[in-house]
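See the structures that follow.
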Structure 1
Amino acid sequence: MLKPRYPITTPRLTLRPFTPDDLDALHAYESRPDVAQYLYWAPRDRDTVREHLDKKITRTQLHDEGDALDVAITRNDTGALIGNTLLIWTSRTHRQGEIGYILHPDHHGHAYAAEAAREMLRLGFDHLGLHRIVGRLDARNTASARVLQKLGMRQEAHLIDNEHVKGEWVSEMIYAMLETEWTP
């Protein structure tokens, strides 16, 4: 079980639970076609974002496999919500998890995704005791692949046309790191 102590701060970011007040900022990026391009969902309207925000608000602890932490990424200097990052506990038996992140495009290129995702790796390895954490992405999303590489994760698989998403076959890349490879 994992109950993080919030807020989680890094040199430039604060990771915290979502609140109802985050609706506008969350909608600002989840409604964008360029954000949804490589995700399973299409750009979201305000009502759909509100529905998903209600779920995010409750995803602050990991009690068992299948649970996820889904936390807001805010900038320390402005307090602005710029994205979210998550850690999913995928297997208790095999001690495995998965990380992910989404950033508003206005904040791309500043290594914020890597800074936030590194905290998810830290929580997974150092606090939940995971053995292995993966990052999965659409193979066309080269920017996200660079984030995972920057974190020290290695490419383990390139699955060709393995999923049918939004009416087309897409390929998936899988990156991974073992607890023995983790260096905070």
Structure 2
Amino acid sequence: MRQDRKYRLTQNEFEDIFERLCGPLCLFAHRYVSDLGLSEDIVQDVFTKVLAERTAFPDKDKVEGFFYTAVRNRSLDVLRSKYARDVKARTPQDLEVLQSEVYFLSEVTTIKTSGIIEKAIRSLPDRCAEAIRLSMEDCPNREIAEKMGISVHTVKEYKKTAYKKLRKALGHLRTK
């Protein structure tokens, strides 16, 4: 591919990216604006603009990064707007942190990692997944047993099975 060529998404690619990134991008925008409805609007605005303008990308591998950057920029625009200044006061220091590359990369990593973990948990048997989710909410085994209507021993077995499967499913993420 020549340097001056740009990559444009097909309709199917656009729909696939929307399907895959919409949820994570809404969570990402929420980290900036702290309002789920507004986060959804921001993500929808970004996707609508890309579709309407038939945005060209440097190459196919840069598409996902583009969407995260565009959502960050739109979120920051909203925070800088008169509405945000009137409704949700942010200090200049808050905005400086939110604009930093470190914050951006940290939040993208958190959202992507959460998605990977959630996918792994969804692959567990239902009862194991339920025990793990309750455990992630800091519920002790006794409380998990009560909520699930099972014995504490069974909770431990579900968690043991879940951890074994999660280690296998997420083992590729380990750093050496």
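I have 2.0 for distance in nm of label points 7 Å out along Cα→Cβ at positions 55 and 151, calculated from one of the structures 1, 2. Which structure is it?
Derived from 1, not from the others.
Tell me which structure, out of 1, 2, gives 52 once percent of Cα pairs over 13 Å apart, for residues 7-46 alone is calculated.
Among 1, 2, the structure yielding 52 for percent of Cα pairs over 13 Å apart, for residues 7-46 alone is 2.
Taking distance in nm of label points 7 Å out along Cα→Cβ at positions 79 and 103 from the coordinates of each of 1, 2, which one would give 0.3?
Here the read-out was taken from 2.
A value of 1.31 was derived for Cα Rg over 2.2 N^0.38 Å; which structure in 1, 2 was it taken from?
2
Thinking of 1, 2, which structure, once mean count of other Cβ atoms within 10 Å over residues 119-126 is computed, gives back 13.8?
Source structure: 2.
Can you spot which of 1, 2 the value -7000 was calculated from, given it is helix-only ellipticity at 222 nm (-39500 (n - 2.57) for each DSSP H run of 4 or more, over all residues; to 500)?
The correct label is 1.
Coordinate-derived values only; no laboratory data. A quick note: this is a predicted structure, and the numbers were derived from the prediction, not measured. Cβ atoms are built from the backbone, for glycine too; each structure is taken alone.
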